[in-house]
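Have a look at these structures, which come just after this line.
Throughout, read-outs are computed from the coordinates displayed, never taken from laboratory work. This is a predicted model, so every value here is computed, not measured. Cβ atoms are built from the backbone, for glycine too; each structure is taken alone.
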Structure 1
Amino acid sequence: MLSERGRLLAAAVDLVSTLASALGKRFDPLVPIFVPAILKLCQRPNKVVLTRAQGCLSTVIKQTRLSSILPFLHENIKDKSATLRIVSSEAIYLCITTIETDKLANRVSDIESAIKIAGRDANPEVRRQARAILTDYGEKFPDRISA
């Protein structure tokens, strides 16, 4: 998947998207294998690779609805790559909006830490996503938001 060859990379990313769609919740054991690789692709300067990787990550989140993806996103929201921080914050927002509240309850500390980190980021796009995450987080977990 981390190949420099475009066609090979495209086939691997498409395979991961197809696996996520077909397996659904059973994709969970594969998350530690594929999600870090997809996020690593988001650091590349090639716009085609970035778009393909973002689409794959979005498909994985929407089709599997697994909260086990959140620690990987939380880890990468601190990265020095601005593009990766943007992708991670958008993916966290997608997780908040698509994954059921009871499954997110196990990952509250990751979400809260990501909101704090993204809220202080130098990139305005990441800060905007942090506000959107905080809004949806407040709706799902009103007791966790301090007045």
Structure 2
Amino acid sequence: MSVKEILNEIAETHGVLSAELIVDEASDPEHPLHDRFEWDDDVAARLYRLEQAAQMIRSVHIQVQRGDQEGKTVSVRAFVAKNELGDRLDSRGEYLRVTDVIESDMYRTAWLQRLQHEWQMLRRKADGSAEFAKYVLDDLRGQVG
């Protein structure tokens, strides 16, 4: 059975799907998802603390000068994950200061390429939605928020 099939089965059984339901179901050693989880509490606790630290890093924002409008600033994450800068720079769990990324031609180019790729993915997800297009245009005009 594939993960998709198992998750669909859990969702059908409970009417919803949540991480808590998945862990509860997978806690049974006979469950097909059991081996996909870390059950050693010491190891799991460390992994959880690492995730909390990563969330802390992602929560910090700074104001940076907008390049297109003098005196205007925008709030951005203070740190950029190196794995967001492309495969050749992938270093899981490491972050760079956004100011260092902006000041480096190589990092800035890689970051902008990644953002462009994410934008293209978002456009595909919206799949021609007129409502989404209006939201984007309104946001660009400063009318959203």
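Structures 1, 2 were shown, and Cα Rg over 2.2 N^0.38 Å, for residues 78-133 alone at 1.07 was computed from 1.
Computing mean count of other Cβ atoms within 10 Å over residues 14-21 gives 10.2 for which of 1, 2? It traces back to 2. When FRET efficiency 1/(1 + (r/R0)^6) of positions 30 and 94 (r between Cβ atoms, R0 = 25 Å, to 0.05) is computed for each of 1, 2, which one produces 0.85? The correct label is 1. So mean count of other Cβ atoms within 10 Å over residues 38-45, computed for just one structure, reads 19.0; which one of 1, 2 is that? For mean count of other Cβ atoms within 10 Å over residues 38-45, the value 19.0 is produced by structure 1.
With semi-axes √(5λ) of the Cα gyration tensor in Å derived from the coordinates and found to be 26, 19, 10, which of 1, 2 does the value describe? Show your work: numbers first, answer last.
Working: 1: 26, 19, 10; 2: 37, 24, 15.
Considering all the candidates, the number was obtained from 1.
To which of 1, 2 does the computed value 3.7 (distance in nm of label points 7 Å out along Cα→Cβ at positions 22 and 126) belong? If you can, show how the numbers build up before the last one.
On the way: 1: 3.7; 2: 2.8.
Matching structure: 1.
If helix-only ellipticity at 222 nm (-39500 (n - 2.57) for each DSSP H run of 4 or more, over all residues; to 500) is calculated from each of 1, 2, which structure is the one that comes out at -17000? Only one of 1, 2 returns -17000 for helix-only ellipticity at 222 nm (-39500 (n - 2.57) for each DSSP H run of 4 or more, over all residues; to 500), namely 2.
Assuming 19 is relative contact order in percent (Cα under 8 Å, 6 or more apart) as calculated from a single structure, say which of 1, 2 it is.
Values: 1: 19; 2: 9.
The read-out was computed on structure 1.
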